[in-house]
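Below you'll find the structures, each written out as structure tokens.
Readers should treat all values here as calculations from the given coordinates under stated rules, not as data from a laboratory. Please read these numbers as outputs of a predicted model, since none were measured by experiment. Cβ atoms are built from the backbone, for glycine too; each structure is taken alone.
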Structure P
Amino acid sequence: MTIALKITTLDTSDIPELTRLINSAYRGESSKKGWTTEADLLGGLRTNENSLHELVKKPGSTILTAKDDKGQLAGCVYLQQEASQLYLGMLTVAPDIQAKGIGSQLLQAAENHAVELHCSTVTMTVIDVRHELIEWYKRKGFQSTGEIKPFPTDPEFGIPKQPLRFIVMEKML
């Protein structure tokens with residue numbers, strides 16, 4: 001069952017609610033309701049309000065939010081234009097409504113945004129042990145570039161419970 005969504009650019013008044021949504025989808029017990037949890041890989045919070053405010057201030061950045069027909073936040077995606085590439089990060093769907101097409105709709109909106117910006121490629125990083133997520137992105141047309149990046153050591157991004165790295169994935173538009 002696909003949920004009808006309204007996808008728009010983040011209204012900064014939604015940042016407190018968005019912060020709760022992102023943290024609930026990635027970390028802690030609530031995230032285990034969904035299949036995209038990082039709770040067994042990382043401790044701490046995924047983001048905070050200050051970090052989100054800083055992201056939206058960066059030149060070339062956009063956060064798209066998805067709201068259901070009642071105006072409730074269902075998900076988001078962070079986008080950062082870097083020349084002819086659009087970096088995609090923090091694709092988030094509320095844990096209790098995952099696997100209903102919300103992530104696919106947000107991903108399509110991100111790709112549409114990239115086309116509007118005349119970007120030729122969408123790139124992202126994915127934690128290397130997130131095999132199910134890597135496979136999902138492959139089904140959406142992304143491929144590994146072969147590039148590996150170190151996982152951040154900043155505890156504001158999370159505290160690894162095991163050694164982690166990022167793989168870089170991309171999709172040509």
Structure Q
Amino acid sequence: MNNNLVYLGIGGNLGSVLPRLKDALHALSMQPAVSQLTISRFYRSAPFQMSSQHWFINAVCSFLTSLSPTEVFKMTQAIEKEFGKTLQEKNQDRNIDIDFLFYGTHFYKDHELEIPHPRWRERLFVLKPLADLTSEIILRHHGKTIRYYIPDFIHPLADHSCQIISLIT
């Protein structure tokens with residue numbers, strides 16, 4: 001199987017988030033099927049569509065893998081569990097969360113997973129770190145090529161939404 005470029009979002013807002021995220025990313029880099037791991041800068045973002053007093057820390061990473069989407073998903077779930085993720089409802093505080101954003105140029109959907117992530121274009125905490133790694137995403141669907149230029153999504157959200165995000169320096 002060919003190597004596919006995978007993008008994952010990672011974040012959390014409980015406890016010692018930044019060291020935990022860095023350790024989880026290191027654990028990801030140590031997986032035999034992961035190569036050329038690249039990590040965006042880290043961003044602090046206000047809770048979005050939830051009531052919480054705890055700000056999030058988010059990043060995006062990319063890597064090459066020959067694993068299938070379901071194998072990548074299982075790998076990320078194992079890393080989440082290793083770093084303390086427990087089952088919880090949506091829009092709750094969390095110590096770690098890994099979102100599967102893209103798998104090569106492919107679309108994929110089953111009962112557990114949808115790629116690309118269905119809300120990636122709506123979230124500055126995904127778009128800003130994603131823009132650190134690439135300026136565009138290219139997908140192929142039903143024989144057609146779709147190009148998404150990341151800044152085209154960032155600017156309207158930054159100007160007209162209540163999402164607050166800043167670079168951690």
Structure R
Amino acid sequence: MNILEKAIAEKYFFKEYSPKYPKMFLTQKRFLSKALSEIKNKEIYHIGSTSVPNLGGKGIIDIIVVVSKKSFSKSKKLLEKAGFVYDHTMRKKRSFFYRYYVSSGSAKLVHLHLTFQGSGEIEKALAFRDYLRANKKARNDYIKLKKKASHLYSNHGKKYLKYKFSFIRNILKKALK
């Protein structure tokens with residue numbers, strides 16, 4: 001099994017939090033800044049489990065990029081040109097991409113969410129992240145849920161996400177108050 005095949009096979013396994021995650025994000029942020037250099041007024045944020053110290057998860061660096069609505073289509077094309085794969089199943093206000101890259105002898109995965117200013121998506125993503133950063137009980141509850149979801153659905157992404165959905169929705173309601 002090569003490096004990439006191993007990373008794909010382990011995509012939904014739970015991993016403990018690593019202090020390397022913020023540095024991995026900064027590397028990806030620099031890569032994205034270059035890839036999207038034609039896009040003015042872009043914002044790039046670290047979201048997801050790797051953005052919350054001590055949370056743990058799949059070890060995937062989740063990033064949300066915010067651009068103007070006018071730059072949205074061009075941004076999609078530039079991301080694909082930079083090696084991101086566009087997943088056509090996402091919502092109107094948020095497009096989803098992913099990219100594997102090799103670092104320190106192992107394949108890493110980046111999930112990228114592209115949205116536009118005024119969509120409301122960035123507010124939700126940052127509110128969820130910040131709530132988990134500030135609330136130890138919610139973070140610990142989410143760790144338990146993610147471990148169980150990883151155990152039950154290690155090869156079924158949609159079922160893994162569905163299993164976590166109501167928890168995420170409830171935390172999001174609290175976080176947006």
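Comparing percent of Cα pairs over 15 Å apart, for residues 64-111 alone across P, Q, R, which structure shows the greatest value? Sorting by percent of Cα pairs over 15 Å apart, for residues 64-111 alone in descending order puts Q first.
One of P, Q, R was used to calculate distance in nm of label points 7 Å out along Cα→Cβ at positions 16 and 40, giving 4.8; which? Working through the options, I get structure R.
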